[in-house]
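Pasting the structures here.
Derivation of every value follows stated rules applied to the coordinates shown; laboratory data play no part. The structure displayed is predicted, hence computed values, not measured ones. Cβ atoms are built from the backbone, for glycine too; each structure is taken alone.
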Structure I
Amino acid sequence: MDRIKILVVDDESRMRKLVRDFLEREGFSVLEAEDGIQAMEIFYENKDIALLILDVMMPKMDGWQVCREVRQVSKVPIIMLTARAEERDELQGFELGVDEYISKPFSPKILVARVGAILRRSNVLNTEGVADAGGIIIDKAAHQVTIDGKGIDLSYKEFELLSYFVENQGIALSREKILNNVWNYDYFGDARTIDTHVKKLRSKMGEKGNYIKTIWGMGYKFEVEKS
């Protein structure tokens, strides 16, 4: 199988090298661009790019412009990197179709985890649409979940919530992030609806419900317990 191709766009060569080294260590093939114009040239030359990691502030053509142009022709996942962690920037990113938003400075390991999660969500890392985590099998095409070989009956939102947890294993997820991704970011309901769904989901999962850890004051993290 060919290695999954990721385009890293940043005007700082040190930053590109840091990201490239961590991604290549995980088996990805990495292309680099130092500005938006070069990024678009590489993007059009390589039809098999699976994901873009884009810096916002760049010369010639910034990350927002690149995102707009890419979105006119492709739904390829995009992660935006920015030194500015303002809410309006983040909202602008989501409106433009950005899949993930990471503020500098960041942990390269977290970035790699986010890349893996997004590629699993878009089924690039899972061509059969089946996820397996510690005896929990999620078949997205059939919309079925089995735990240790036994099927469990989940509502639509419980299924989406469990899928999102499994796709983001080991990543701390705030209630806001869960709302944005499972209920869509234009949902204006009470974040406590997540707690209610998690409680029901845990009870249906039996002992495996312990895989969904509560992070007090923040949200949740899905982690398979080693036996």
Structure II
Amino acid sequence: MKFFIFFLSFFFLSFSSFSQRNTDDFDYETQFVYGISLNTQSGLIGGFSFRYSKAINETMYHSFSLEMVDVRHPKEQRRPSRLTGEFFVPGKRNFLYVLRPQYGREWVLFRKAEERGIQVNAIGAIGPTIGIVAPYIIDYQFTNEIIRTEQYDPNIHTSFEAVLGTGSFARRMSEAKIQLGASLKTSLALEFSAFKGSQVGFEAGMMFDAYSKKIEIMGLAENKQIYPSAFFTLFYGISK
């Protein structure tokens, strides 16, 4: 939370300081950015992001973004099935895939001094959160040797040794449900000119997702309604 307060303070102080600054020309009027995201609520690769920016004036841009993220519970631990060797997550009840369409603003804090300089932008954005809650399906062998493919329930599937594997992506998505919420993002983006008309860089900040109710990712564990996370995105941008 302290990190979030710092970002908000820095964000608004920077805006008040730089919004009155004038420059002779735009570095670019539009920019399309796509990247790979890492965050504290996901695995090694958290998801993918896309952002389109359009100039309002010399130091401010409209920001339209879309992020796709796989959210995981901190108690998830993969283990292999003793019978088949396929990996599964004991106790997992649901996958949570998140889509975040957001609108926001970008403020130019430090503009490139030259074509190969560094530009720093502060970004703030809000929007809906579309949570896709897909059941975690397993193949389970009961004591009468009947094998059932169904959603993992720690109260029924009590033996890890009887888990044979997990269901397909298509199967889980066919049974998925939508859980709506809201999201808030504050971040800083540093971009470097790779060559004329393109940039590479990274964006780092905080993301908050809030849902109308708790989402059960893990059975027999505490699940949350609000998901704060720190994130880091490596991106490539094309501008004109």
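Given 2.6 as the derived value for distance in nm of label points 7 Å out along Cα→Cβ at positions 141 and 165, which of the supplied structures I, II does it correspond to?
Numbers: I: 2.6; II: 1.3.
Traced to structure I.
Tell me which of I, II gives 1.5 when you compute distance in nm of label points 7 Å out along Cα→Cβ at positions 117 and 197.
Checking each candidate, the match is I.
Consider the structures I, II: one of them gives 16.1 for mean count of other Cβ atoms within 10 Å over residues 53-60 as calculated from the coordinates. Say which.
Label of the originating structure: II.
Out of I, II, which structure matches 1.8 when distance in nm of label points 7 Å out along Cα→Cβ at positions 157 and 181 is calculated?
Only one of I, II returns 1.8 for distance in nm of label points 7 Å out along Cα→Cβ at positions 157 and 181, namely I.
With helix-only ellipticity at 222 nm (-39500 (n - 2.57) for each DSSP H run of 4 or more, over all residues; to 500) derived from the coordinates and found to be -3000, which of I, II does the value describe?
Value -3000 for helix-only ellipticity at 222 nm (-39500 (n - 2.57) for each DSSP H run of 4 or more, over all residues; to 500) corresponds to II out of I, II.
Have a look at I, II and say which one yields 1.06 for Cα Rg over 2.2 N^0.38 Å, as calculated.
Value 1.06 for Cα Rg over 2.2 N^0.38 Å corresponds to I out of I, II.
Which structure, out of I, II, was relative contact order in percent (Cα under 8 Å, 6 or more apart) derived from, given a value of 21?
Computing relative contact order in percent (Cα under 8 Å, 6 or more apart) on every structure in I, II gives 21 only for II.
Tell me which of I, II gives 56 when you compute percent of Cα pairs over 22 Å apart, for residues 45-148 alone.
Computed on structure II.
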